[in-house]
Structure formats: structure tokens, C-alpha cells
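For reference, the structures are reproduced in the following blocks.
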Structure 1
């Protein structure tokens, strides 16, 4: 083949797209509409007339395409009357069709969505749905929740429910609450996250809803009652409910309550509501198998003894579902295995979690340092940090609930003070941190990547995640920093203030997040006696960049924080079966 022919065959056709033409075309169509040129149909909405172009309407909306191309009467009419639309909203729709720009406001978003739903404008519907989800607040949550139910907007309903639950007591006394459908009512009162101190508030809300339209709603009561958690009511309150006029009037309701109280309801979650629980930090007794649950801000300290041997505990974690797990070692040396216990809230006991045991890492050339147990996306991850030849070695394993099996993940090595390495989960990632190296593990990719280390902290000791930030400090609480996981930037914070220059030093500090505020538990050691069982709890004031002593009395027993992880769990205090000491 000749060279000219080869060159000819090497050339391939290409397609080009003129972006300026696309934008210019839409702008020209908009100008024609404004000028009233070439319009061939008039749409009439609520008496207002909107001259338009059939071609433009058909291209934008399947609704109009079907109207003008299917041989219907409207395809031949010069004026088409549209029913079920608001004229002002329709003007906004036309503005979008001719310009590609959509103007959304809270007072118009619902009728705008309805119009878009009728006219089959997917972009407008999706935009309105996103706008509603982003603007849910106390004053709008019930109204948007009802609207989302009518149009099956799952994303909006999912955002509204937590707002309603968080403000349930106030909302339940409002007129808008009484306008809920029976299905909406039962969905709300079935929610674990209701911020109510007592279950009787839920009962009173149901009574108010029924009595708002007693004749029409009384027959719904037997289907509503199983969603009230009678197990959380005292016997006196339950007896009073039996005598209530609504119950006495309806034999079916009486029977439902009796069945639920006596036998329970296997189809109904009987967990305490969120508002009935208290956030408690967890620390362990050194000499006994006791756990101290504490909320210093509320002056609550509860000590419980268990038959389990926590001396061999390696790590503890609290999941997003408020379940608590402890990783325990059993056996010696090569025979050592790791088991996981789960805390049973209702029985106040630690039970085997039903998770298969896994062999402990054993290597005579390595020195065990610390472990992390964390749940991400319903998978458990067990991170172990060890030391060999001046290198920090990190092993990772993943547990699959469906197969009840552990599998090895990517390992990683990094430089740094091996005996001052901390790890923490933040968002969808796991971070391993030394003073001079930092790595982030991505479970979705099973991959480690480098991040910026906190060079200003000589010996990283304790870390905690709060939102998109990670806080850490050193062994003596002298150097504290915060890391922004999104920007990969560290910032210095104040360390221990040591008021009055006390002749003591901090050791074994542990950061924790309680009630959305950063706290630290510290053990004070007397410089002369070299021993102490004195503890302090500080809360961080970010606006002033200072740590404030809560000035609360703490127990005088010797406690420790398991592997620098001070977990915080929401507890229903009556389940602890121990008298709460209020100080």
C-alpha cells in the first residue's frame, strides 16, 4: 500500500460539540419567548395566559410532548387550559424551561414540586427534593414530613424524622401533630431516637391525637398501642392507662394493652428512647472486674461488678447503634486467641458476641503494643500495632458478619516512636498516628495512604474523633493538636493549664467526647510520692482555646482507660440496677 494510502487510512473522523452554540441556542429561545416571537400555543392557568412554543415545551417535558404529538384535541387547539396548577408556580416552571435556571424558595418548593411531578420535569423534582432535605428545621419538619409521605420522598422523610424525634415533646403538643395520618403517627412513635424523658409522654401524645377527632380515630387505637413501650412505664402508670376513658370505651384497646404488658410484643422494639438515656464515659478498675460509668457534668457515677476478667481486655468500642464490644485475649503465647464480648444493656451483663474468635498475633521478634477494635459499615476491623527493628508495624483484620469469618487486610509499616502510636476511626477511615508519621486506611480500597503527621507532639498518646476532626495529645498533656481530616492540616491547641503550678504531673490522659464536647480524663502523679489516685476531668472551651476543670469529685479508687480509648455509651440508668450517686 502506498504511503499516501496509509496516511489516508490513518485518519479517523471526529465529532465536535460547540458548547457556545448550546448555551447560545437556549439564550436565543429565551429571547424569542420574551419578545413574543413565533409563539404557536397559549397555555391558560388560573385565568392567566402564557404564550409559548410547542416545540420548546415538547422538548422540555414528556407531559407536553404527549399532549402535542399524540393526536389529542390539545394538539390542535390554539389555547390549552391546564388544571391543577398554580399560575405563579407555572410561571417559574416556564422560566426554567426557557432559561435552564430554577428559582426555589421554602414557600414555593412544595407547589413547585407538585407542578414538576405533573409535568414530568425530573430535574425540577430532584432539585426541589434536595432543597427540602437541606432546609429541614424545627418549624418545617412536620409539614415537610407529611409532604414527603404523600410523594414518597424517602430522602426528605429520612431527614425529617430525626428532627421530629429530637423535638417530640414540643411537636406533640402542637396542632400540626394532630394532623398526622395514623401511619405517620405510628412511624414517629416507633422511633428509638425520641427525645422524651418518660414513655408516658408518648402515651399522652397518642391520646391528644385520638381526641382531636375521636369519632374518626378511636378505631385506630388498637393498632397504635403496640408501639408504646409499656415495659418502660411503672405499674401505677400502666394501671391508670387501663382506667382511661379511651381504653374503657374500646374493649379491643384494653386487650391489646393487656397482651403487650403481660407477654410483650415481639414485633415492637422495646429499647429505651434516646431521651431516657444518659451519655456515660467508661473506665475500668485496676484490681477488680468493675467498670465505672460516669458523667461528671451531671455528677453521675455508677460502679458495676461483673464476673468477666477485664485484665486481659485489649480494646473496646461503641458502635453507631450504641452497642458496646470488648476485645479479650485468652490463653498464653502461641495459644493466645482473641474473643469479643457484647454488652447486654437490658440485663447489664457481658455476653459472647457470637463472633468467631481469632488468633492473636504472636511473633517472638515483635513487641505487642496496642489494638483497636472498630465497626465501619457493619464490618469489624481489628488493628494491631507492633514493633520490630525500629519500625512500627500495623496489621489489620476485617470481620464479615455474614460469613462469620476474619480476613487479613493490607499491612503497613511506618517510622516513629513505636511505643507512642495511637489509632482512631473517623468517618469512613481509620487513622494510625505517630509523631513523625501518619497513615489513613480506606476500607473500600483496602489501602493505606500517607497523611501529614503531628510533628509538634513528641509522643502521641491519646486520640479521639469528633465530627471531621481528630484531637490528640501527648503522655503528659503538654502538647495538644487538632487535625482536619478534609484539609489534612494540623493546628496547635492549648495543653494542660496546671493551675497554681502544682507539684504534680499528668500521666495516662484519655480524650473523650461527651455530649458533643471534648473532654479529657487525667491521672495526677505527685512528683515526690510517684504515686496517685487523683483524677481530674477537663472540658475544652474552643472559643477561648482553654481547658476548664469541671471541679467535680471523682471516685478515689484506681481506674484505668483501656488502651487509651475512653468510650462513651448511652445508657438507660435503671438497667444498671445500681443506685446512682448524684454529687
Structure 2
């Protein structure tokens, strides 16, 4: 493996490689002579690169970029096992006269030779992917309401199975053997709640779950395991939020661990949960981005105690590199700014900022020194291209697709690479000529002038327990100064022993008596209220409070108001 990671990209014209060093030249791996290439994928360890077209799949060995296997067929999806040993593909499920019951369309191959060692029928593309333990000893695949388990790469006969009504999804923990854990989500029926559970393999009896959580408000669930497979989060969601609080349905987050501890997660800010990520370098830490705009980002430990508050910002995504030394917070999709902040996990300091509008894909490099942002087709049909950024926000390289060229995907080659000078010093970046997002409309009279208007109150970064308030407004500062002046005056009076000046008594005003005329009564009530406010201002002035000019003007209008009131009472 080379000393620096490569990048592989796919356009509608070719597969290209980018070596991560100046001048970042592109090398064509496959050109237009291989038509209709749909997608590419690296194996998790970086041993292989596979691409699929309408007619075949090729597995390429990254050491010398030679073809190790060719698989014929119109493959729609594909992926590698955790240790790169196996390669799975899925084709459309079809019924023909020759095969009225259908034929296997999910196949397992050996990556090194292309030998098919297992086949299954999987009708739906959604949820077709089988799952592996991180040591590749355990393989499991969902067949409607059953999960079948195979061991040691032998697919002739499953060794265990789990049967559950309304089984919607499952997730195998990434933990290596001999202890394997499985999370399953079942949909409720006939007044019964939906539920997610954690089971220990091979004890697959639902009644013997390690963790069991139920809810009446869940139509689907997404699972998040930490790297060691000891802790898990379940994000449950309804298809429709009947309360109207969210367009995407109501969300809730609950947690559990293999020791049987479980509970519901409550965040300090209301709103949707935008993103959640475990720290791959530390299985006891995770970061969540949540709440109505501006969203809040918080670092938690495995017990869900907050460790650090990153404040609030234009964020809806979080990315953590493999070593877990940084955390990247970004705002993409419906947040047009593409604002990015990078924080170091040592001392929780912000070390970089940049802006990457129209980003549809972001990935850290395997060393955690740089990251890649891309604008890809078909998410966006214009402005396709990619950029390489240093973690401090310096732009290192930029490529813009030419006319009639679409970027379909771009990926770092996984693997172990030595650190470089980029980990210690910020390089000199290049200028980014990408047009900046258009700001909010401002009337002509307010343009080119500073604005003190803020749509949202932002929360500053802080540790739990510290003051998180934003910079106070001028009005808040003025009120605080008045309070401090009053406190100082009272303290001076106590110290000198001088009693405060007596307040001038204000005679009570006569009670309201109806005149029998509704219009006249209404005017009398309004005048009484104004006079009552004037009485309060007179008391404040007598107590030594300095009144504003408009308040003094109100007091001066007392005689006119009283005369008007007397005339109405006649």
C-alpha cells in the first residue's frame, strides 16, 4: 500500500484515480470503451475496487489495478464483507416462463477469484443487504419475517434462525466473536406497541432479550452501534407526525447496552435529530446534532451525560475521522451555506472553518488530516466537482467538471497510512472561486450598513454547567446596569444608616361606576387605566428612580386626562 491514500472517482465518461500529492493529477482507470458504468465501491480494507455497469461487475486489485474477477449480469447494488474476503451483489427479482417462482438474485462471491459460494432469493431492494460480524465468522440475511444465520462462510445450510411477526429491520453488532449481539425492530399490531430488542447470539428467543424497548409511536427504526459493539442507539420514527411538529414524522431516540441497561434519550433543545455519530476512535463518546434552527451540537459519553456543548449553528451533519481526533460539523442540503466547522477533541477547540455550498458528499481521509467534499449527479445536475480541504479549512485542490460531464461518485481508498506534515502544520491553501450563497434580502436603505438584527439567538460553546448565553443585547446591558445601580444605592444606604426618602402617598382613585352608556363606559375605563399608570410612575419617581422622557410626558398629561374623565362622569 502506498504512503498516501488514493482517491477514486466516477463520471459519466470514465473511472479516474487521484494520487494525493501535488499536482493532484488524474489517471484514467476505465474510459468510454466500458459503457454505462453506474457506480464504484472500495472494499473496507482498501484491497479491492469494484465497478458495475449494465452488463457486468469487475473487481480490481488496488495493488496493481489488475482485474481479479468479472461477474456477468445487470447488477443493481453491491458491497464487500468487513475483511474484504467476500463480495455480495443484488440483481432485480424477475419472474419468467422458465422460472415462474423466480430464481436467486442475491449472490455471494469470493473477492479474490469471483467464485460464487452462496445464492438467495431477495425480492425487494430495500433491506436486501446481508450483514457480517467484523471477523466474518457470522453471516445473516433477512427473509421477510425470518433472519437466517450462517457460520464460517458455509452457505449450504443455515445453523440458526430467528422468527418474529412484523419483523421490519435488524442490525448485527460489529463486535468480534465469540459474543455476537443482534438488534431487531418489530412493528406493533392490534393495539400492541412496536419494539426494538437486543439479543445475544445464539440465544434468539425474543422473551430472553438483553434489552427490550417498546413504543406506540414508531413505524421504522435505525440502529447505531459503537465500534466495539457494546452500546447501541435506536432512532425510531413515525411516517407522519400527527401533532404537526415535524414534516418528516416524529422521532425519538433510545439507548441500550449489552449489560442490559436501557433508557430514553432527552435532548436539551426541542426539534428534530439531524445527525448522530459514535466516535470511531473512542467507543465511549458520541456526537448529536439536534433541535430547531439553529441546531445544537453536543458531545456525550456512553451514559448520555454531556461532555461538551459546541453551541448552535447552521448544522445538520456530523463527521468524525477514523482516529476520532476531530469532529466536523456541517450544514448541507436545505442549508444553502455549506458552513463547516472542525473541532479538535483535545481541549475542544475550533481549529478550522470553511464553506462548501452544494455539497452532496463529504468524507474524511483515512489519516484524519484532510477531507473531501463533492457535488454529485443526480443530486445536483450543475456545478459538479470535488474539493480537498485541510482540517484547518485551507483548500488544497479543486476540480470542476467540464460541460456535459457529471460526477457520479468519489471516494478515498481505505487503509492504514502514516501521518504526514499535514497533521502538524496548516498548508497554504488555494483560492476558492466558488460563488458564495446569496444572503438574505435587505432593503436599499439598510445595505452596506451593519445590522444588529438576529433571527435566532445562538448559544456559545461551553462545558456543561457553564453559562451558555449569547452576547447580551444593548437593552439587556442597559437593564443590567440599572439593576446594579439600584443594588449599589441600597448597599450605600445600609452602610450609612440613612433611611430611604419617604414615598409621596398617592390618593386612591374612585371606583368605576357605570353611566349606562357603553361607549362612555369604555372611554372612562381607558382613562382610568392611563391615570393608574401615571400613579405608578409618580411612585417610582418618588422612590428615586430616574424616569425616561416619555414617562415624564405621561405624568405631565395627568391634568388633561383628569379633566376629560370628569366631563365624562357628568
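Bear in mind these aren't lab numbers, they're just calculated from the coordinates by the rules spelled out. What you are looking at is a predicted structure, and each value in this text was computed from that prediction instead of being measured. Cβ atoms are built from the backbone, for glycine too; each structure is taken alone.
Comparing structures 1, 2 by Rg/Rh (Cα atoms, Kirkwood Rh), which one has the largest value? The partial results should precede the final answer.
Values: 1: 1.09; 2: 1.13.
The structure with the largest value is 2.
Which of the displayed structures (1, 2) returns the greatest value of distance in nm of label points 7 Å out along Cα→Cβ at positions 33 and 97 on calculation?
Largest one: structure 2.
When FRET efficiency 1/(1 + (r/R0)^6) of positions 25 and 401 (r between Cβ atoms, R0 = 41 Å, to 0.05) is computed for each of 1, 2, which one produces 0.15? Display every interim value, and only then the final one.
On the way: 1: 0.15; 2: 1.00.
It traces back to 1.
Quick check: -8000 is what I get for helix-only ellipticity at 222 nm (-39500 (n - 2.57) for each DSSP H run of 4 or more, over all residues; to 500), calculated from one of 1, 2. Which structure matches? Show your work: numbers first, answer last.
Details: 1: -8000; 2: -4000.
It was calculated from structure 1.
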